[in-house]
Structure P
C-alpha cells in the first residue's frame, strides 16, 4: 500500500468516484463503442479505433471539467471527431451520423455495469463502518442505469451526479454539497478517485484529504495537486476505516 510518509488516518466518511474507481469503465467503453458502430453498419472495429475514441473522449471530458463544453455537445462531438478518423469501409451501407451513433453508444453503455475487482466486498465493508457518497461527472442516465444494474446503490447514503445538481468536479462546490449530504465535517472525509484533474484537484480545492486510485501504477501528473495517499487496490481503503461499526 502506497501511503507515502503520511501517518495512517481513520476516516468517518468517504466520497467515492464511479468510473475507473468502482466501475471498469474502459471495458464498458470498448464494448459499447463496438456495439454502437456495428448497430450503425460499421463492421471494421479495431483496437486502434477504440484507442483513438478513448483519446478523443478523454480530451473532451477535460474540456467539460473546465467548463468549455457542455455534456450535450460532448456526446455528439466525440463521434463527429471519430468519424473523421475512421477508415471508410468498402461498402457504403452504414450510417455516418454522429447523433445516431452517439445515441446507440449511450444505450449500450447504460447496460454495462461492470465492476472493478473487489468493489462489492469493499463497499460492503466500508458502509458498515462509515457513510459513503458516490460523486460522478458521468451522464446521469448512464450512471443511474449502471448503478442499478450493478446493484451497488444500497451502499451509499446519497448519489450526486453533476448533470443533476448543476455542478461538476473539480468545482469545490460539488464537494461542499457532498459533505452537506454526508452531514460531516471536512476533517473526517476522504475523497477517493482515479482522476487527478477532477477527483484530486477538486478534493484538494475543497480542503479534503484525497486518495488517488491507480491500479495500473500510472505516473501522477506533475501539474496537479499531490494526493495525500495513493493506492493500487480498492481493498487498501479498508485500512482507513474506523475501528467501531456504525450504529444504524
Structure Q
C-alpha cells in the first residue's frame, strides 16, 4: 500500500477511535479520554505500519516495539492518573463550563479534530519502518539509547508526581520532589526528548528528515497550545503563591538547578 493510502486509512481509524472514546466520555462525563485516545492511536498506528511495510523485518519489529511500549506506558499512566477514580481535568471542566448545555456536542468535534494530529505524530514511524537497509546504523543505536533515557525519565517524573499526590498532607502544595526540583514540567521535557530518538534513527532513512515533524510539532503544542500554558494557569489557580514561588525558582522546561 502506498504511503498516502496508509495515511488515509490511519486518518479513518483515528477518527473512529476518537468517536468511540467520545461515547465513553459521555458515560463518565469526563473528556480526559481524548488524551488516552491520542496516545493509543499513535502507538497502534506504529505497530500497524510495521506489519504493513516492506522494510527490513528486524527494524520493523524494533519500531513496533518502541512505539507500542511508549504508547502502553503512557496510556496506562493516563488511565490510572486521570480517569479511574478521578474527577475531570481542570482544562476540560473549564471548556464544559464555557460551552454550557451544548458541551457534549462540542466535545464530539473536539475529540474528532484530534484525528489529524494522531496521523501527524505517526509519520515518523511510517518513515522508519519503510527503511529497507539491512543493518542498524550509528544513528539508530544513538536513537535507541536516547529513547531508553527519555522513556525512563518520563516514567520517573510521572511516578514521583503520583507519589506526591497520594499523600494527603501535600494537598494544595507543589511537587518539588526528584526531577520536579529541576523542572516544572520534566514529564513534558522527556516526552519531547523521546521524539528526537526517531529523528536520530531516521538520519540514513529515505525522507528521514520528515521525522523532525515529531519534536517540532510537539514543542509547538507544549509551549503554545494544550501543554504548558494551560497547566500553569490551572496550577496558579489551585496552588496560588506556592506555585508562583515555584515559577520564580524552577526552570520551566529543560531541567536545571533551581535558583537560590
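Values in this text are rule-based calculations from the coordinates and carry no lab data. All values reported here derive from a predicted model rather than from experimental measurement. Cβ atoms are built from the backbone, for glycine too; each structure is taken alone.
Worth a mention:
- Calculated for structures P, Q, distance in nm of label points 7 Å out along Cα→Cβ at positions 137 and 233 is largest in Q.
- Taking mean count of other Cβ atoms within 10 Å over residues 65-72 as the criterion, the top-ranked structure out of P, Q is Q, with the highest value.
- When relative contact order in percent (Cα under 8 Å, 6 or more apart) is computed for each of P, Q, the largest belongs to: P
- If FRET efficiency 1/(1 + (r/R0)^6) of positions 25 and 185 (r between Cβ atoms, R0 = 30 Å, to 0.05) is computed and equals 0.75, the structure in P, Q: Q
- For the set P, Q, ranking by distance in nm of label points 7 Å out along Cα→Cβ at positions 9 and 33 places P highest.
- In this comparison of P, Q, the computed figure -12500 for helix-only ellipticity at 222 nm (-39500 (n - 2.57) for each DSSP H run of 4 or more, over all residues; to 500) is attributed to P.
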